[in-house]
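Below: a set of structures, written as structure tokens.
Coordinate-derived values only; no laboratory data. Treat the numbers as computed from the prediction; the structure is a model and nothing was measured. Cβ atoms are built from the backbone, for glycine too; each structure is taken alone.
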Structure I
């Protein structure tokens, strides 16, 4: 690509003026940061810090670079082609449709219960004499549903900005409160693999901030009104903000794990309940105010992830359903029709659609049954298998799409993007195999 003197990029079709990157446009990245790091991610990072101190800090940094590459590729596909990611997947064959259909139904069913429970845990700790865990979980699910149902992207983004602000300030405050050892932290930037740390290392690189919401990023970009390649520089700045923020969360939680738990050999409960354990440790060490602040941050983390999934994955599902319906009516869709579907996302029409609201209901009400049935064993196994396969599916299909004629030549992958996406695909495949091996068959 050749830069023109007019501030644009010269292509085979003339000059495309790229808008100047500005902080005033940042938004979808904030939504990604608020959604992509859930309570489970914080626990995984916390436990890595508690077991290995600062030694794996370098892995957390590399993980953020990997996620920047994946989200940039997702956003670039939407902007360069004027098509949604699901349309790209459809072009690779029918198998992608079958996979996504099975995945999004089972994943949504189990994730709904997980997100509601995770949001309820800190509320139970904050209000021990209040409603039960299940009652709080149901309330969180209904509140998330109502908020997404009655609001559009602009309001959603503003609320998620408040959520990310709460998470950021509280987690960083606690990290400063435990007095980090800056010398050891700097040493942790040098790659090293202590005995028994390989899986934790791979998990830090591949796991934190890496969910189906990475695929939703392109839809949030379109919802913001960014619908063509002129927004490329803006999107890239927005994406970097997202994962630099995520990186600060990860580093802060590793500091907390290293200083508060590693030095005192305190073990945490696995899963989201580990954060409740940490709240008790903080109360013993620093008092009830700090502990309660952390629990509020825990709630912001969990409920922010819930709202983000309720909105972003519902957009993806609506695109999935409406595209199939259109293809049945008009087998060979024209570029104008595809651009019209992207415009619907940008105009907020997709958020009012029947498929969008149907998936919202699916995420909210059927999973409430799992809160009382303790999640049937077979369903949990199926969820684990499908979930393990999504991230390599995303990385490798993006690698395919962005190196093919489906993407205009000027906006295809360069060497760095190819190396990062190929590396991410390999990493996620290894994590996938390990997760499947660890399932209780």
Structure II
């Protein structure tokens, strides 16, 4: 399999021809350190030259199997034909007018697609933005405007962004919140059903976590004061935590009974990533609002809030917007991305990735007691690494394992509240041979460690 990437077809192969990082990447890294703020970190210290299909090629000629997708962004590949074609055509027409000055058809088309694709058959409307954090922030604005309430309930291990409000909504201190306060008020955090770490075991997790969360909301906030309950149906930066079955439906029901807007943050889990168009479909949840970004536009910056028309229409005219929100080129890219997802049936491709990867990851967990848990769905999978004999997180081994993979031509990402989770987010268009080879690299790195 090859993929066009702004020139000759990009060979779909792992190839390590220099040390990692190579000399050209080292030279560019020195320039980065001189010109770019230190707060902008780097997972893998190589500089990309081309990318597509299931590989990323660096400036030194190394080709890495991509198990990261730019953090779940390039599910359709880094240079999908329909994305490039549609974005290029729009680029030649105009790059910007600002939708609040003179609107354009691609913005409307994206909103129409979101109404079709998101769960539920009720009337829906959308507003488009630039980033996931902007989408979450605007979902909160919409919920507050609709309910005339202020409090927002979020969950342990949740991640929602890096703006002031979304830092308040995010659970993890380092690196997201440390030294950046004070944060926005009226945010309340409650337990999430984390099966691997639930004290009484996974069997009781859903019922007990839901009961604790609802009890805390009633006691500490008052359900009548809550504008929104906001949760990732499959938690991303918190460690690819799949809430125990039954937990999300109970929270959604509680929200409905108390006039609270239930918001599904599908920024990392949406757009076919979990084997369904949206992760909340797994338990039949129909959120009042859903936030999307990342996978929506094949790498172009775009985000959305989609929801019940009467809720989305609550803010006054002019109350939602932003100069670049729903940029026409990004909207064209999103239409190309959605076209690709449909034509290639990427939900089925994500399920196939799970069929290949999960049994091998489970086999590795049987061989190596450093792997405490294997979890996730579709092309959103993870292993949690612990000190043998218990559940104490082992971030040092996790970092060493990631480094070993990088040096052997496999791009992997770590995550988790405790820094001890390795996550796997391959593009859904990746070849099965590359999936197998990437797992071979992982297995070799584990054996060496």
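As an exercise: helix-only ellipticity at 222 nm (-39500 (n - 2.57) for each DSSP H run of 4 or more, over all residues; to 500), calculated from one structure in I, II, equals -24000. Which structure is it? Don't skip to the answer; put the middle values down first.
Details: I: -24000; II: -11000.
The read-out comes from structure I.
By the measure FRET efficiency 1/(1 + (r/R0)^6) of positions 60 and 284 (r between Cβ atoms, R0 = 35 Å, to 0.05), tell me the structure among I, II with the highest figure. Intermediate results must be reported in sequence, preceding the final value.
Working: I: 0.85; II: 0.10.
Largest value of FRET efficiency 1/(1 + (r/R0)^6) of positions 60 and 284 (r between Cβ atoms, R0 = 35 Å, to 0.05): I.
Related question: 33 is what came out when relative contact order in percent (Cα under 8 Å, 6 or more apart) was calculated for one structure; which of I, II is it?
On the way: I: 33; II: 22.
Attributed to the structure labelled I.
Among I, II, considering only distance in nm of label points 7 Å out along Cα→Cβ at positions 236 and 324, which has the greatest calculated value? List each step's numbers first, then the result.
On the way: I: 3.7; II: 1.7.
Sorting by distance in nm of label points 7 Å out along Cα→Cβ at positions 236 and 324 in descending order puts I first.
For distance in nm of label points 7 Å out along Cα→Cβ at positions 28 and 292, which structure out of I, II has the highest calculated value? Don't jump to the answer; show the numbers that get you there.
Details: I: 4.0; II: 3.1.
Largest calculated value belongs to I.
From I, II, which structure was mean count of other Cβ atoms within 10 Å over residues 124-131 = 12.2 calculated on?
So the calculation was done on I.
Say we calculate FRET efficiency 1/(1 + (r/R0)^6) of positions 388 and 428 (r between Cβ atoms, R0 = 25 Å, to 0.05) for every structure; which of I, II gives the highest result? Walk me through the numbers on the way to the answer.
Numbers: I: 1.00; II: 0.15.
Across I, II, FRET efficiency 1/(1 + (r/R0)^6) of positions 388 and 428 (r between Cβ atoms, R0 = 25 Å, to 0.05) peaks for I.
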